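Each structure below is given as structure tokens.
A short reminder: the numbers here are calculations on the coordinates, not readings from a lab. Note that the structure is predicted; figures quoted are calculated from it, not measured. Cβ atoms are built from the backbone, for glycine too; each structure is taken alone.
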Structure 1
Amino acid sequence: MPDQAQVNGERLLKRLDDFAAIGATPAGGVNRQALSVKDREARRLLAELALTRGFQVFQDPMANLFIRRGGRGDDVPPFLIGSHLDSQPTGGRFDGALGTLAAFEALESLEDAGIETEAPLEVVAWTNEEGSRFSPGCMGSMAFFLKAIPAEWNDLRGSTGEVFSEELHATLEALPEARMRPLGFPIMGYLELHIEQGPSLERENIPIGIVYGIQGTRWLEITITGQASHAGTTALSFRRDPMTAAVTALKTLFDTVMPQDELARFTVGRFAVDPGSVNAVPASVTFTVDLRHPDARTLDRLEALSVKTCTNAAASAGCSAQSRRFSEMSPASFPEELLACLDRAARGQMLTTKRMLSGAFHDALFMSHVAPAAMIFVPCRDGLSHNEAEYVEPAHSIAGARMLLASTLQALSSLGPK
């Protein structure tokens, strides 16, 4: 059966061009942020393509969009494939869109070949994976996992002041053709195709990455408070300088966390100094820490180490430190049964593969808590992503779609009704 369905590469590449035109930027990228007018336009185009092919279109209260192709056993939970359509403000044209459109191509390829699957197959376009306009990211898959929209999201303000609940309502209203369904309905499994967003596949000339898990993430905000004073008149012995404490702590952490564990990631992405005057010792400094690791207990240890190091450095400088964790995503390990389906699919398609751990979080992270889930990576040029110069070779886009289709059929055979 799998050999009868063939991906239409030209059609997929044209779809990528068509969707890249929605929110296109002068530098060749895409600005199609979640729940924006351009995001609604992309959702509408996908829905219209689906209805033209005779597929069913649904959305849930989180505006997750579902395209359904029925199966022989139409009353069993569907198998989901997809990704997201929203982008960074200066994002690339492949991040998310490739996975969503390759999934839709899989449905069309099956329809073209007249193949009836044992179970329903659905494409999903998750809402707000990027988290650039409204935070946190992965809102759609997170709400699907929770089977509810967290109450604290309703009053969120976007990057330019929009109210989340109002933009969500407008997005739902903009697609009345999509029938409403509840959050968190039962599913058989989930597969997501995505660009690697790193350089390893391209450097090793490997077309397909089989992702066996996703790193956990902890985001901390640390504030070290000292005493503002005159830069020219305050001698060293009288200073309570939070910058000294911050630099000392961060030097220690940069020298230990990643050098001592090749799987660990430690990043300081924001740094603010108050009052920010060139001729004043600061009153306080505030910075973020992004910690990542595939092991939850190691994340606990790294978080404790970061807090303790900053606290001790602050005390040594006559300052105080406060920390708070403002985001957490647990690690995910994908099941071997589903990974074996991907291995078989790759052999059938004669595609070289590499088993990989994802350093970035994706919707598959939350779906792995709902049903068997896995991911497929394809190379991107220079590993560049979240950038208007993001690029995937046409051959790699097509190979990824072939791999997704073959893997989906293998998964349906393995996980579906017996």
Structure 2
Amino acid sequence: MNSTSPRRRLARAIAVGIALTGLLSACGGSGSGDASSSGPVTLQFWGWANGQEAVVKAFNAGHKDVRLKYTKVTDQLTMQKQLTNAVKAGNAPCLLQNTAEYVTSWVSQDALADITQYVGSSKDKFNAGSWSAGQVQGKVYGIPTASAPAFTIYRTDVFKKYGLKAPATWDDFIAAGKVLKKHGIHITNYAGEDPSTLEVLAMQAGAHWYAIDGNSWKVDFQDEGSLKAAKVIQAIIDDDLNSKLSFADYAAVQRNYDVGGTVTRQISTWQMSGMVQNFTKSFGDWALSPWPTYAGEAAKTPAGTNQSGNLTLVTKQCKSQKQAAEAALWMSTDSGAVKTMASPETGSGVMPALADSASYVDKAISQKLLGDNYEPAKQVVTDSLGTVTTDWTFGPDWTAMFTELQSGWGKVVAKQQTVNQLLEHMQEWTVADLKSRGISVTG
């Protein structure tokens, strides 16, 4: 939720020991292997994250035999479209930035290279949740670049003015929203194009939209967790506690937060980078608190499917897969590269995917933004590293499913249908879509 493009996510890709037959589309044979040439190998690298150009420059300065040629893509959704066209045309880049929810889909389309033999031994360098994001069937297709601790950032001055505390539960969140509404202030923003709000709250509540059932996919958009999330979201929408600013006008969204029109966000570290780069009025007025829980439940954050979860993937059309895999590994483990990307000033403010991510917390959050709340914020982020859910599976038609979900979510935000009606529709639509693709499905 509250992201600069609809989906930036970290979660667990499928890593179950069953055959792909019947679960994913048929895949082709082995990759193209490594190219041999008399000069340096040049690897095309597509990405969209701030800081990548600096990382590429540092890589090229330190490597003679391999060079990266960087192309900045507009955003995540543009990446999916451009990659689709490139794969069809046979000129896909060797390396590309992507997010966990697309990995299974791209593997099913035979677009990614299995790089296990080149990087599998590096597994212990990364935290388990991040490493699993690049896996399908136990094979590695990408190197994680970020993990996704999630928490709330809120305006301390506004909360203090109206006698409010940081919401500990979603019930508290709704109650605070009702108080703020009386003063013309929204507690959160629901962009009509971004249904990740529904996804992450369902995930937090223990939902599983996709799962493996024997040799079939199981689809369930109406399980207990999904309905629990729907209840919270519907209450917020029914009471008009949310602003409805589209991230198509990113500057307007940031201005709204800066002037106190909307005063909380459930975010990860990377979103603070946009705040630092766009705010002018509210530096020092923000603080962090744990992600709200459902009443009676222990602290837990979603697997961050909208929060971050970037990976560097290697495509099957790459003729230098070994070099590409090693370059991807370097970008995620070199201390200079990691610090560049972790910083909200020089990079994207992403929390590294490394096993020792806690040591980078002070690099990934902004003292300028948080002011006197900076030291307590470090502890909030550190604690959140241990609460990230890892039991979420992305289905083989995730891209198409999410597009359909987007359309329905816009109607939910506009009060043209309820969240429960959207979930009912998504259940029927997703089962039908998988069947139309020849994929075995129950639900």
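Details
- With mean count of other Cβ atoms within 10 Å over residues 139-146 derived as 28.1, matching label from 1, 2: 2
- Here relative contact order in percent (Cα under 8 Å, 6 or more apart) was derived from just one of the structures 1, 2, and that gives 29; the source is 2.
- Entry that produces 0.60 once FRET efficiency 1/(1 + (r/R0)^6) of positions 203 and 299 (r between Cβ atoms, R0 = 30 Å, to 0.05) is calculated, selected from 1, 2: 1
- With semi-axes √(5λ) of the Cα gyration tensor in Å derived as 35, 27, 18, matching label from 1, 2: 2
- Test item: FRET efficiency 1/(1 + (r/R0)^6) of positions 75 and 219 (r between Cβ atoms, R0 = 35 Å, to 0.05) calculated as 0.80, pick one of 1, 2: 2
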